[in-house]
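Readers should treat all values here as calculations from the given coordinates under stated rules, not as data from a laboratory. Keep in mind that this is a model prediction, so the values were computed, not measured. Cβ atoms are built from the backbone, for glycine too; each structure is taken alone.
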Structure P
Amino acid sequence: MPVKYLVVFLAWAMPVVARLSNTGAFGPTNGEISDRYPTLIVAAGYAFAIWGPIFVLDAIFGTRQLFERHATAALRRIRGLTAAGFALTSAWMIVFSQQWFWLALFVIWASLACLLAAAWQASHTAGHARGPWWQWVPLSLHAGWVSLAVFLNLAQVIVAFRLLPVADMLAWTLVLFALAAALVLTMIVRMRGNPWYALAALWGLLGVCVKQRSAGLAGADAAASVALLLAVAVLLVSLVSTLRQRRAATSPTAR
């Protein structure tokens, strides 16, 4: 089967698998599992509604690329990466519901690698110009959200297996926040301020802030404050990177 057909099939399969997962078809829902293993880095429930726009935009990408008669080299590379990223996203929903936490952790990090690589190819970087909106917007939003989700998944594995203290989780949660900040801010800069990638990260961090303000766990208030500070950093870095890109594009030397 040509990859372009696989991409559109997997893009439309994700919301179907998500719907089945939310009805408990594969086991406990993500929300139920999160409640069993509370962490200081989980977002409020409403924040996960971002999956709706992600799935819609991914479906637009999958359908649009199917009818692209003269695919560029970049699109051909993106197709393979997105096919893998979409497949792994669906697989994660099933594996996580089965509570195969180590496998789920591997799957979500693998999906992030594929989606970040695809978003990189579609976004504006030092090496290439930004692709059409139906490529870079869906892939950037998806990659931005998963960039935070991987650290939530890691925190849940730590709590589930009690790999680190669970009575007071603040110390190691701060390490996860630092790693998340390093990943997200670096990608924003390298993708020249990519607003859709930044938007997904900003949405997630604000969701963490809201959740932790009322979580009642030891260190929750501090975690909420850190999440808010990181959200501000994401916004500022994205704006500064975008302004620099625009100035460079309009400078006399760029002409």
Structure Q
Amino acid sequence: MYDVATTLRYFDQNIFWILVATGFAWVGGSVQVFEALRLTHRDKMLGFPISYFCIALAHDGTFAMNYERWFTSVHHWYFTNIWFGYVFFALVEIGAILYMLPYAHREYAAKLPKAVFYGIYFLFQVTAIVLFHLLESVINDPLNIFGLVPVQLISILFIIPFLIRRGNTRGQSRIMAWALLLGPGSFGMLQSVAMLPALRTPLFYGMVACTTALSIAYILLLEYYRKLEAREAKVVAPADAQGLATV
């Protein structure tokens, strides 16, 4: 897909914009992960689709396990430094999956034995890891530039059905919504483009426009459900007060 030496020279010449795009992706992604854990703890239900963590671990874990590539073969300061971040987040994601799996079982398949549900998830996780290795080898992506795209896409693709299926805002927040919009949903997607000029095509920018639109739609839907809940609370409160008055 690209020549490593040429791409690394491009990195050195355009590092400012690469770091800006990386910052949006990593800050937005970090808020997403830790806000998901906070919401899960607060509401005792999934704070984000667990499918995201499945894909994220496959990507981050694959990057983290390739120590020799980044420190010996590539040996560019950007990748050797960012490797530590991927190791950290791979460990966080493992912890998040273990913490969130019981909530996922309760919400998605309560009638299924836990052992069966956990086994199915394990198979999904192994499949995701294999698919990332396959993607990397098929498209010849030794610097894991295009590999960033599926992780960012998965951030926004499942969150809207997640909200609509529940029909309420439990397990979700404005912080999460805005982190998705400003991070993986829009500016974060430009990380791969900043690294690799070959991706600067109408198709890629069209995809970024779609993810941005989806992120905005998620914010609007979240606000809709918040207003709906507020109206329902106002209806219930007078009814309760009237019931107490007649007792």
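So mean count of other Cβ atoms within 10 Å over residues 75-82, computed for just one structure, reads 20.6; which one of P, Q is that? Don't jump to the answer; show the numbers that get you there.
Working: P: 20.6; Q: 14.5.
Among P, Q, the structure yielding 20.6 for mean count of other Cβ atoms within 10 Å over residues 75-82 is P.
Of structures P, Q, which gives 2.9 when distance in nm of label points 7 Å out along Cα→Cβ at positions 43 and 83 is computed from the coordinates?
Values: P: 2.9; Q: 3.9.
Of the structures listed, the value fits P.
Any idea which of P, Q comes out highest on FRET efficiency 1/(1 + (r/R0)^6) of positions 27 and 187 (r between Cβ atoms, R0 = 35 Å, to 0.05)? Kindly include the intermediate steps, with their values, before the conclusion.
Working: P: 0.60; Q: 1.00.
When FRET efficiency 1/(1 + (r/R0)^6) of positions 27 and 187 (r between Cβ atoms, R0 = 35 Å, to 0.05) is computed for each of P, Q, structure Q gives the biggest number.
Using relative contact order in percent (Cα under 8 Å, 6 or more apart), single out the structure from P, Q with the greatest value. Numbers along the way, then the final one.
On the way: P: 23; Q: 31.
Max of relative contact order in percent (Cα under 8 Å, 6 or more apart): Q.
Tell me which of P, Q gives 18.5, 59 when you compute Rg and Dmax of the Cα atoms in Å.
P
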